[in-house]
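For reference, the structures are reproduced in the following blocks.
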Structure 1
Amino acid sequence: MISMKEYDFEGKTVLITGGTGALGRQISLSFLKSNAAAIITHVTDREIPQLESTLGDLMKNVMLVKADIGDEQQIKNLVSDVVKKYGHIDILINVVGGYLGGKKVTEMTEKEWNLMMNLNLKTAFLISKYVVEQMVKQGSGKVVHVAARLGLKGIAGNSAYGASKSGLIRLVESLSDEVKDKNINVNCIMPSIIDTGANRKDMPDADFSKWVKPSEIARVMLFLASDDSKPIHGSAIPVYGLV
């Protein structure tokens, strides 16, 4: 029987944006179990009890920060506070994002379009800008964003979401090319449908066994944050499960 590789991030700090959501909680748990110190951002207090329930005693190794990753000044403050406390940011896992679909281009409002661009692309740009700036000073770092399968090919009713995630993939490629010679890896993953309670509720007749689990995605994140990913730059890695 082949056992799964165990990662050890002792002495490493990981900044997990959106770490209180369904996917973020599992990613946070995986890094904390691997001995990392975690800085977890959130925008709503209602998800904190679920985070505390998931992490248990590991909460003692968490710096929980309420911050809007779409606000440049708040990101500046966040990065400054983390560096002041820990001295470095070794890993950025950006889970912040959202989905709005089901509308044709001719039916979509400008507000809805902007929401997707701001939530999925602007946030990624801003957090990357300031965290990578710090990583360049350090001379090392790992960055992993969450893109999506729909970033590869648009389908009806998903123009804004698909365009924002496609833009995120291009951002990852460009940023990676800019810093790959500075001992910094920038990559992203592309889920399809993630097996979360919300998705099960929205699609009750689907075959949940085919969906990728948050814990499975977390394992890929650990790999991309580890030394094993050293030769991987600017990649968009499929994590579709069986869908």
Structure 2
Amino acid sequence: MSKIHMVLQGKGGVGKSLIAALIAQYKTSKGHTPPLCVDTDPVNATLNGYKKLNVVKLDILDGDEINSRHFDKLIEMIASSESDIVIDNGASSFVPLSNYLMTNAVPQLLKEMGHTLVIHTVVTGGQALVDTVAGFGQLVQQYPEEAEFVVWLNPYWGPIEDNGKGFEQMKAYTANKSRVAAIVKIPDLKAETFGRDLSDMLQDKMTFEEAIAAETNTIMMRQRLKLIQRQLYDQMDTAVIL
């Protein structure tokens, strides 16, 4: 049966939509049936901007609470889908969604339906390091064994280090290592070349396939994007859960 890839992190602006878009592109590039992409972010529906991915926009938040009828629709979409599903969730709905999933035993329900729930979360460097590491720990403690975890390390805002320790040496990881199916490290890109190219691509809401094929982009920009894509996909190839 299908895998449900849900991107969750309580900190905003850390790259959740980028990860959701990457998962969808990667699955398609491997010849799989294109996944059903769902954007549930009530504030910044970034994933919905990717026209190539045919994203479904679903408002699951009503004020500060989950709209149960809209969430029920999401479960019906999952039940009827023959492909994997990628769900991008916003920071503002992180807490109510997690609570709703637990209260209604949704991870167990998905397992009974034959699906695998894969939770993707982001850990960043810089000022958000403490919050994103804590967010990872909170998710692992909150979600039952039915959920698999993939941690994405995003060094865009600085090195992912705490007192000289990388993420894999931090207590939050060592104490929960058995729950982590894979770690994907987003490349630390030079701002003036590779970083700028990727930033421009993301701002235009283009997939790698679109940006690399676009003749309006320079030859070297397209070459650098190919290299970034290869670095990411090579890591994703080793993540069996994907």
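A short reminder: the numbers here are calculations on the coordinates, not readings from a lab. This structure is a prediction, so every number in the text was calculated from the model and none was measured. Cβ atoms are built from the backbone, for glycine too; each structure is taken alone.
Any idea which of 1, 2 comes out highest on FRET efficiency 1/(1 + (r/R0)^6) of positions 75 and 107 (r between Cβ atoms, R0 = 25 Å, to 0.05)?
Details: 1: 0.15; 2: 1.00.
Comparing 1, 2, the top value of FRET efficiency 1/(1 + (r/R0)^6) of positions 75 and 107 (r between Cβ atoms, R0 = 25 Å, to 0.05) belongs to 2.
Which structure, out of 1, 2, was mean count of other Cβ atoms within 10 Å over residues 139-146 calculated from, if the result is 22.1?
Value 22.1 for mean count of other Cβ atoms within 10 Å over residues 139-146 corresponds to 1 out of 1, 2.
Between structures 1, 2, where is distance in nm of label points 7 Å out along Cα→Cβ at positions 51 and 179 highest?
Working: 1: 2.2; 2: 4.1.
Sorting by distance in nm of label points 7 Å out along Cα→Cβ at positions 51 and 179 in descending order puts 2 first.
Can you rank 1, 2 by mean count of other Cβ atoms within 10 Å over residues 11-18 and just name the one with the largest value? Mind dumping the intermediate values first?
Values: 1: 23.0; 2: 20.2.
When mean count of other Cβ atoms within 10 Å over residues 11-18 is computed for each of 1, 2, structure 1 gives the biggest number.
When volume of the Cα convex hull per residue in Å³ is computed for each of 1, 2, which one produces 136?
1
Determine which structure produced the value 0.75 for FRET efficiency 1/(1 + (r/R0)^6) of positions 99 and 187 (r between Cβ atoms, R0 = 41 Å, to 0.05), calculated from the coordinates; the candidates are 1, 2.
Going label by label, the one that fits is 2.
If we compute FRET efficiency 1/(1 + (r/R0)^6) of positions 123 and 219 (r between Cβ atoms, R0 = 35 Å, to 0.05) for structures 1, 2, which one ends up with the highest value?
That would be structure 1.
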